[in-house]
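Just so it is clear, none of the values below were taken in a lab; they were calculated from the coordinates. All of these numbers come straight from a predicted model, not from anything done at the bench. Cβ atoms are built from the backbone, for glycine too; each structure is taken alone.
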Structure 1
Amino acid sequence: MAHNDWLASNKTAFYEQVSSTVTYLSDELTRKRMGIEGAHTWLNTNFFAKYQAFKTAYEAWLNPVTRTRLLTSVLDDSIDALVPNYREVYTGLLKNNPLVTDFDLISMGFPKRSKVDHHPNPAPVTIPEFELSVSGPRTIRVDFHDRGAENHAKPHGVHGVNLGWAILDSPPEKWTELTNSAFDTKTPYHFSFDGDSKGKTLYIALRWENTTGQKGPWSDIQSIVIS
């Protein structure tokens, strides 16, 4: 494996790097301090699980007795599956998060921030909460607010909410399966569908977006049947 950025360039260094990140983010109090506890479902499903598959293949690959071409191929595939999610952990949850210090980043195997990484209006770090309801024939209403907020005011510096959505036959395993996008600056948001959508399931996740287009972490995915 070879990379020109912050990712380690060989298997052993990559294993040590990503293991440091997993150990750091496995601590619940650390996640809460960083304001990313709401992303634990995504971390468990898309990052920690893929790390375990990589770890199993890597530890078997270390043994010369079991290091076959097939096992090397399995290890390479596990790295390819892990890397996109590892990048998302860094860029989506940590890099522009003002609650994450340079010490945190270095401890997790990431580079510390350069001066150009500091923004007057940093990326959002909180996660929207939302409720889904049927407001009319084939019309879905999305009421959203900041997690823990007592009113509908958006977090400081936030322009609006980015809604990822898709109509699917089975629950999505990751946010990238929500291939459609919508945006709104004020709650509620309404989806209107045609007659062919009746009885189908709509899956939705939300994240805040600031005035410069930077996006915060995704919420958990919710679903509702279109009626």
Structure 2
Amino acid sequence: MTVHHSGSVTGLLVSDVDSTFLTQEVIELVAEHAGVRDQVEEITTAAMRGELDFAQSLRARVALLEGLDESVLAEVRAVLVPTPGALELVRRAKSAGWVTALVSGGFHEVIDELAARSGIDHVRANRFQIAEGRFTGKVEGPIIDGAAKRRTLEELARRYEIPPAKIVAMGDGANDREMLLAAGTGIAFRAKPALREIADAVLEGPSLLEAWPHLEVAGRR
């Protein structure tokens, strides 16, 4: 999903989605409908700690969803809960001229609608493969892993001619590491140790609006 950004650009804000922009993990919400939430949570936790390769872990989790009816996606979209302060952070950033992006190891089918309502400019995420109205247990297209998140940040920076000093990236897991390292300001939000150790700022929450002062500083660079 891409929205045309008009006007002068102050900086680039890139955020992870699961457990950062949202309080939940999207694939776990879907897995609950398949009766495999416990198994999926276990794999997710290990992947976010950096103990498993993200792409392999995602394929393993999606495989557990095979046969699920795609109608559950609407039910999952209906129960999404943005992290406190997330929508206000986007509102302030947009008002101040920031380009905003969600870059997620989650799924377009779930997060695009919320992103559009929130005024997000760009979304990059995975897609479920669905055939005849049911999950096939596979991911459609390239997997958005840590390297893909970093590449997306760099592509947007080139597109809008934004220097690293004016880029803020936020995340919580090991697959956000490369993205945070590529940003002038990398923010670990309620994050796993693998991310905390390389972040420029560590926020404990509960509000994502705690990131706003860091955007103000970056915007003046």
Structure 3
Amino acid sequence: MEEYIIKFSQYLKGEKNVSPHTLRSYSADLNEFLNFLKKEKIPLKVRYIDHLTIRRFLASLQRRGLSHATMARKLATLRSFFRFLCREEYLEVNPTLGTRTPKIAKKLPKFLDLKEVFALLESPDEKHILGLRDRAILELLYATGMRVSELVGLNVNDVDLLGGVAKVWGKGGKERLAPFGTEATRALHNYLMRRETLHPGEGERGLFLNKSG
């Protein structure tokens, strides 16, 4: 078993050109599997390893309280290792076939509370044009809930300050109207009054510009 781990490491380093960090990670996972085989008194011959051995290994990781993400990574290492052995004809059947990857729980996004939202909105320095721009961006995002990709696609004529509405182009080129309130209107007005100081190029109609226009 150890000789195959060495061959696999040489393959990763020589042919796959993986980073030293990735190589250490693969080696650590395989050595952990090797120690499991020794502890369970399973013969250290690849032909004795089957899908039940893999499942027992995953079960041992779960009993130790490892996260599903860590278990999934270790299983991915074993899959790569045994796929290599099969390709090099050291092994006929990949024992990881049919073993399901542990489901990785999706973490819920962390939302800002109201105090944090107001602090964010007040953070740009409105003494400078870029601060005015950033304040307008934040107010518009907060008021309309539009995506950032939709916001960066806005042109000057897509925003109606009198009506308090922005014409937004969403997924699939679908157009919709996104209303906004007085704070966003004020921030947009202040920014637009000084937008020309960013020196937009001739014919540039993009609403939000960077410092180079």
Winner on Kirkwood radius over Cα pairs in Å, for residues 65-184 alone once structures 1, 2, 3 are ranked, highest first = 3
Among 1, 2, 3, structure where helix-only ellipticity at 222 nm (-39500 (n - 2.57) for each DSSP H run of 4 or more, over all residues; to 500) as derived comes to -12000 = 2
ask   = With mean count of other Cβ atoms within 10 Å over residues 17-24 computed per structure, which member of 1, 2, 3 shows the largest figure?
value = 2
query = Given a computed value of 6.8 for distance in nm of label points 7 Å out along Cα→Cβ at positions 97 and 161, which structure among 1, 2, 3 does it belong to?
reply = 3
note = Candidates 1, 2, 3; relative contact order in percent (Cα under 8 Å, 6 or more apart) computed = 26; producing structure is 2
ask   = Thinking only about Kirkwood radius over Cα pairs in Å, which of 1, 2, 3 has the largest value?
value = 3
